[in-house]
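So, here's a batch of structures to check.
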Structure I
C-alpha cells in the first residue's frame, strides 16, 4: 500500500466531494471539445447534422461566447422513435463528463398532472416527500456536471415549462428547502415526437433515407411548425438549437448491427465464449430488423432472436461452448451455428 499521495488520488477525492467527473479534472476540456464530433460518432451512427449542431453549440458555450449564467447548452431533439435521440444524450454525457451515469433522465409523462409538477423541485412543507428533495433539483445538486434529458416534453403539464424557463434563463432553481441549485454546468436536452404522427399519416417519402434534400427540408419545416403550435414562443426562444433527426438508412442500420454484435461479443468473451458473426449473417439481421418507422430498436429483437436465443438453446441442450469458437453464418435460407475448438489465433475474441 502506497504511503504517498499522487495527483490521481487527490483528483479522485475532489471528484467525490464535488460531483465533478474525474476525467474532467484529468483531461483538458479543450481537447475534448475539439474532438467532440468524432467521440460522439463512436456511439451514434448517422445523424451527422445533429452531432455537428450539438458539438458547435457546446463549443460556443464553453469558449465563453454565451451568457455564463445560463446552462452550457439547451436543445430540442425532434424525430421518430429509434433514431438515436437518447443515445446521443448518453454519448454526450460520457464524452463531456466521463460517464453514462452523468445523464439525468426525467420522463415527462410522470408530470402530466398539475399536482405532480411540484415534485421536480420538491414537495411543499408538510407534504409526503418534503425531506427527499426534488426529483430534478436533488439530482442536479448532487451531480452539478450532468446532461439532463427531458424525455417526451409534449406530455408534460404546461406548468412544467414555467420551471424550465427559469432554468434556461437564469441557470438556477430554488428547491422547497430554500437551497439554490446551479444548472450552469449542465447540458439540457428535450426530446419530442410532435409532428411524427402527421408525417406518418401524410406518408412523406424519404424522411431520412431519401437522397432528395428538398423532401427532408419540407419535413423539417413541418415538424418545426407542429412544435411552434405545441409550445409557447418564449419557451422556444430560450432554446439554443432545435434539431430534427433523420430516419436511419439501411447502410446505417448495418453499421448499428456491427456495433451491437461487437457489444455482444465483448459480453460473451467474459464467459470465455468467442463468437464470430459473418458479414452474411449481419446483412440478414439488418434485413430482418429493418423498419423505417421504428428505427434501430427492432435490431435488438432481431439479434436476440437470431443469436442469443439460439446460443441459449445450444447451452441448455448440453453443448459445451465455453472456451470454444462459435461462428454464426447465414447460407441464404437459414442461420448456421458452427462450434469449433479455439486456435491460438482465436483465443482473443475478435470484433466480428
Structure II
C-alpha cells in the first residue's frame, strides 16, 4: 500500500517572509493551522495523505495553492520535498492517532516516529536549517488516575507513557531534542471544534465510549491550537515544551465533553452513560488530565475561546436542525448502547486497555 502526500504551496507573500512546511495539513488541526498561517501572510507548504477526503479538502483551499505529491514515509521523497521548499519553519502535525494506531502498529511507527526522523534529517542538511515545531500529546504522561494524580500536568511532569501512541510521541520528542535544530514542542490536550460535525467515524464514537466517564480531560478549541502553532514558529522561547489546553473552563471530564457536545448539537440525552474508572486501579484510566497552561499562555497567547462559548457557537450553527435532531436522541442512545465496547464484558468499572485491545488491537508498546 502506498501512502502519498498532498503538497500545497501558498504563492502569495504578504505580511511575513516565513515559509512554513505543515505536515498533516488536512486533519482537524492541520486545516486550522494552514488557514491561520496563510492569513498571516506566510508562504505555506502543506502536506498530507492523498486520501479521497483530503483530495476534496485540497479543492477548498484559498486561491493560489499549488498541489504536489510526496510520501512522508519515503526518506528520499521527504528529502526532495524539504530541499525544494527550503522552509524557515516546519510544523509537524502528521500522526496516526488513537484508536487507529493500535490497529496498524507498523504504519504507526513509520508515521509517528520514522517520518519525524526523515524530516529532521532533511531539515538539518539545509544551508539554513528551519525551526521545527512538533505536535506532541499529553499521552506522554501515561494513564492518569484523578483519585491519586491530583495535581495539574506541567512541562516538567515526568513522562511515563502507557500506550503505543504516548511512547511514539516520547520517541519523536527525543529525536527533535537531539536534532541540533531550533525546536518547540507543543503537547496538545483534547482538541475540539465548534463547527457541527455531521459525519463522525464510528471508530471514534466507540473509542470515546471506552474511556472512563469520570476521567479528567482538558480540551481546547482547534482555532486556539492553530494560534499556538503560529506563535511557536516565531517565539524567542525555543528548546521548550508547552502544554496546549484551553482556559479553566476547558477542565472537564470525558462524560461531560460527550454529553455537552451532543446537547449543543440537539442530541441531549443521546449519549449513553459510560463506565467510571476504578479509583483503586491505575490501569482503568486513560492518558488525559488537566494541565497548567499559565506558561504556555504567557509565551504563546493562544487561549481565546472558552468551552461554554464553543458550545453556544455550535448550537447557533446547528440552528433549526436542533429540533429534528432532538427527536432522534432516544434512537441514537439505543443504537449506541448496542454498540458499546463493553457489551458482554463483566464488571462495573471502565477497563479501557482491555476494551481497546478487543476493538482495535494491542495498545501497549
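Some observations on this one:
- With distance in nm of label points 7 Å out along Cα→Cβ at positions 85 and 109 computed over the structures I, II, the top value is the one for II, the highest of the group.
- Answer label among I, II for the case where Kirkwood radius over Cα pairs in Å, calculated from the coordinates, equals 21.1: II
- Identity of the structure behind 0.60 (criterion: FRET efficiency 1/(1 + (r/R0)^6) of positions 165 and 325 (r between Cβ atoms, R0 = 35 Å, to 0.05), calculated), options I, II: II
Coordinate-derived values only; no laboratory data. These figures come from a predicted structure and were not determined experimentally. Cβ atoms are built from the backbone, for glycine too; each structure is taken alone.
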